[in-house]
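Below you'll find the structures, each written out as structure tokens.
Values in this text are rule-based calculations from the coordinates and carry no lab data. Computed from a predicted structure; not experimentally measured.
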Structure P
Amino acid sequence: MRKTAAVVGIVLALVLVFGMVGCSSDSGKDPDTTLREVTLVLPRSEEVLDDAHIVAADFLGYFAEEGIKLKVEQSYGTSDVRMLASGQADVAYPSPYILLMGLGNDLPIISVYQQDVRNIFGFSVLPDSGINAIADLKGKKISLGDASWAAIANPMLQRAGLDPEKDVEYVVAGENRAQMVAEGKLDAVLTWQKEFQLWDAQNIKLKYLTGEAVLDNCSNSLAFRIETVEKDPDLIIGFARAVAKGTYFTKLNPQATTEMVLARFPSIKINHKDAIKAIEGLIYITHNEDTDRYGYGYHNSDAWALNVEDAVRNGMISKAIPFSNIFTNQFLAQINDFDRKAVEDDAANYKLKLEW
């Protein structure tokens, strides 16, 4: 009871300190009514820790600096890429397989910024379940949030030597998928970096089996319409550059980003010292040797080759799609052309509101 009261107190304090986080005026800059509203559609709820770097970019005014007012919407299943293709959204954040399936259905979209440079996905199980590797999931029931998520789980199971159609049973459990495993009703749940840490902070104690152990690919990226690439490249560059700055800031000052996202979403109601574990997971999946060498947003052909191979194997696409139709690195230099010293100063000078 004391812990719950303390967490609620922290959240209320953050809300009072930050106020309406995300408004351009919060950054200390004058609000600009000429900002262009850009809609980002997410494949899940917005009220999570997953997009903390985007929250930070919004709060710090990085989107406003690029002339953008951020709007976020939620999609379900594979509707994010359809919303993007139809013009209901300007940017989507699909997993590789959802993107490939959209391209296989001739959706006029393309990835322009590789955000998750590692395989972010895996499975969580009870700590005492005796399941210590993905191969141990043979004969088990796996909880999914949506039936379409099988496209994400199948390749990891196959790389671990299992046949998803014969060796496991998928159960669509929606928002209760983690609880079903915690209560012993199902054996495992498909999850990802940032989410399983949030569950742990919410006292859902599960053990994580990383998909990286069997599949060293890449994960979600920012996708735009082909029309935007051809006719409005400045929108792409500006949006991605704001995300890059938010990602860099988060790497430099994860505590600040943690405070920002908890203030934005008080419904999360977890302790900031627990929440930062998810933010550290975010830093891990958005940085590797490619980001060190090429900058933020770089698409690695070897990682994408694995995605395409798995998509063909599972019938998500009928044949391999050329890389030039899947992603582009053409904006990489412009996306990374920002004042890193200014971001470093933001990170160094940020005044934390909580006791760390």
Structure Q
Amino acid sequence: MHVDPKDLPAQLEAAATRALATDWRNLNYALFNDRMRAPSFVVTSATAFLARWTGATRTMEFSRTLLLEHPWGTVSEVLKHEMAHQFVDEVLGVRDETAHGPVFRRVCATHAIDAAATGLPKDAGGADPETDAALRRIAKLLALAESSNEHEAQAAMSAAHRLMLKHNLDAVRATAQRGFVHRQLGTPSGRVDEASRFLAAILSEHFFVQTIWVSVWRVREGRAASVLEVLGTPENVSMAEYVHSFLDHTADARWTLHKRAQGIRGDRDRRAFRTGVMMGFLEKLREERKGQQERGLVWAGDPALDAYFQKRFPRTRSLQRSGAARSAAHVQGHAEGKRLVLHKGVSGTSGGGGPTKLLGPAR
């Protein structure tokens, strides 16, 4: 749906401008060691560009279209791109190259910033034929995991997870250069609940991605929120996106069935039940991982992915949070999670015969 680029009330526009300035300060510290001076920030109705740095006036302009039609994660990536221009201009003093010349591209590579001149960050290109073949096999195994036979479904899911592990172990051992991407999953929320934190742990421990909670600004609501960002190879990020959607929707579906079976009317225990589901499924995957280790398939991490994460987030810190008291709803959700089987039908094919997308939205 087209949004009128002027459709941003003055109060919300001012709040978005302050959010841009706050993000600029945080990124200047995290990525550029506070080496730049803050510019002026302007929101404009211009449609010829999404954002631009103008050195003569020390101004960063952002279009209302960018703020209204794209998530804040995209706005933040565009901001980083313009900050790289500012760094090359004011700190390095390079003015005899084209705007996206070698020095600019080097600065972007150092900090994992998208250097494309098209305006919006894009995912990396498609996988190689060997990876495509592995993904098709994984998709077929997840289709078999839809079996009504509990043992057959579990065996198919375990085989799919084992194949994912082997594929990633082979990729890490290979010397070929791999590309990494990042994607924000789910709806930004003012409060990250315990179930969401366990879901992030599931993805980072068992689906070959790095995860981090990042702050975003909700332009139309004029308030801050947090959202989960995942980083990894394009195929692993796509898998993580599906798993995130599958588990989020399945936990809610199981809660609805539980309420009906128990005659529960309200949603007071929904959070505890969802946390139980995530914890139960995480424990199930950890037990499965032990079996894989006994077969000699040991995941020790991906140093190249760690380096990419460090480029994007060089100054991260971990927070320890205590869990909520465990209720009967949590125990029942935990049992549901232990029985849960990840599954998905095989996706449609493109003209070239391969899957158009490894995994689609959850059902």
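List of remarks:
- For Rg and Dmax of the Cα atoms in Å computed as 19.9, 59, the structure of P, Q it came from: P
- Given 18 for relative contact order in percent (Cα under 8 Å, 6 or more apart), calculated: source structure among P, Q: Q
- Read-out helix-only ellipticity at 222 nm (-39500 (n - 2.57) for each DSSP H run of 4 or more, over all residues; to 500), computed value -12500, structure in P, Q: P
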